[in-house]
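Any read-out appearing in this document is the output of simple, stated calculations on the displayed coordinates, not a laboratory observation. Since the model is a prediction, treat every value here as computed from it, not as a measurement. Cβ atoms are built from the backbone, for glycine too; each structure is taken alone.
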Structure 1
Amino acid sequence: MNSLIFFSIISILLGASSYIISSSIYICLIVLFLSLICLLGIVVPTINNFLIKQKRRRECSSFINGFIVCLSVTPSLDKAYENATANVDKELKKVISSIESLTIEEKLNYLSSYFGNELYPMFLSIISIYQVQGGNILNLSGDLLSEANRIEESDLSFKKKGLKNTYQFCLLWGISLLILIFMRIALSSFYSFLKESPTFLGCIIIFYVLLLFSLLIYVFTFTSSSLNALLQRRDKHE
């Protein structure tokens, strides 16, 4: 909901800025329409899906760490499960509440649909081996715990770089818009000749199309590079 409101405001600001620059209500409506489609129809779902995946990846790492550490102290899957799910957020708590009647093995298998396929299948395999062969769970899961820690470190590093790159991206296009608005105000007499020119109006539309297109490219690159960086780090450690 917050992202919808934020990007709705951005769309309105883009439409308003296009009207200031062009003095054309038609250009304003076109830019507003394109902005709403681009931001609300593509950017918001993409970012929300990305944030959900990141959140569940962190939850998966936390669950695995808590489960294995507890299992190393008390060799009981049920107690390890209770410990790992003791302080989860509302969304995961609802999932856990809905499977209370299942056996511990069924609960663990069911959670794979929530946590995804990055770490959890490996965790299930280790638990299966532990149930059959026994042994030291910390030794069995050493690589898994290392991978979980690498994921958390990668997410933190990516978040810092992402904030810096987002700031630079917004600053670049923000300055470009301010320059156009300043020229419109400072050179109002010159703009009175241009505002009726189809070429000038077309260039304004092209500018906003390029802005929105570059935003899409940035968002797609930003949301996909996190996974690529994670895979590259995994390959290096292998």
Structure 2
Amino acid sequence: MTSPAAAKTFTGRPLLAATLIVVDRSGPEPRILMGRRRPDAVFLPDKFVFPGGRLETHDGDLAPTGALPDYDRTCLVRGVRHADPERGMRAFVTAAIRETFEETGYLVAVDGSPVDAAPALDWAGLVGSGVRPDLSHLRYAARAITPPGRPRRYDTRFFLADASAIRTIVPRTDGELSEIGWFGFDRVSAHDLPSITRLVLQDLKDVLDRGQNREIPFYYWRSGSFRRVVLKGRTGG
């Protein structure tokens, strides 16, 4: 992995990425699944983040089960720059679930069986055993583009899943994250977070604490700060 000192400013089009925010609401306060990035990571070293990462070539191959709410699906598909928007949508969803499994060991929001063999399987093995993304467990939470001038830039879709959608947990990860655990809003805010992570967490807290109508925000950098716009989509069936 390239060291931060060797990293150069990224000048190309932002890479496509996906993130999964897993929320445990079974206790007195919500807790979020997060971890600390490696200190030698080129992008966001030592920061606490949600699990996630780049889309891979075959992420769009899997046919999911279930469906996103209409508003979520419309907002997600409209923002996909792909010759086949449906395939592009599948790629984002699959990447979020795959990266969460690889980075944390948590297999979330999937359908298909068997998953009892998951400790012995990598992602390709799980797919071969019949595991598929289950969209009914997901919500589209946000989109954000990394500001210019960074060693890496990503155009990231954030998805939300409840901890009740966890199918299994395996005792190994790819080493991208350490200190993986469940953090309440107050506890995690004391850690070193990327600015966009703080913004997304605040949006989520507003929804959970005050029951605000859920919006899907899009964050992008303009004139030295993040701008927030609400994505538009159809509502209802």
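Distance in nm of label points 7 Å out along Cα→Cβ at positions 40 and 216 was computed and gave 3.9; which structure, 1, 2, did it come from?
2
From which structure (1, 2) was helix-only ellipticity at 222 nm (-39500 (n - 2.57) for each DSSP H run of 4 or more, over all residues; to 500) calculated, if the value obtained is -7000?
2
As an exercise: P(r) over Cα pairs in 10 Å bins from 0, in percent, calculated from one structure in 1, 2, equals 6, 25, 22, 17, 13, 10, 5, 2, 0. Which structure is it?
Source structure for this number: 1.
If you rank structures 1, 2 by distance in nm of label points 7 Å out along Cα→Cβ at positions 24 and 168, which sits at the top with the largest value? Don't jump to the answer; show the numbers that get you there.
Values: 1: 3.4; 2: 2.0.
Biggest value here belongs to 1.
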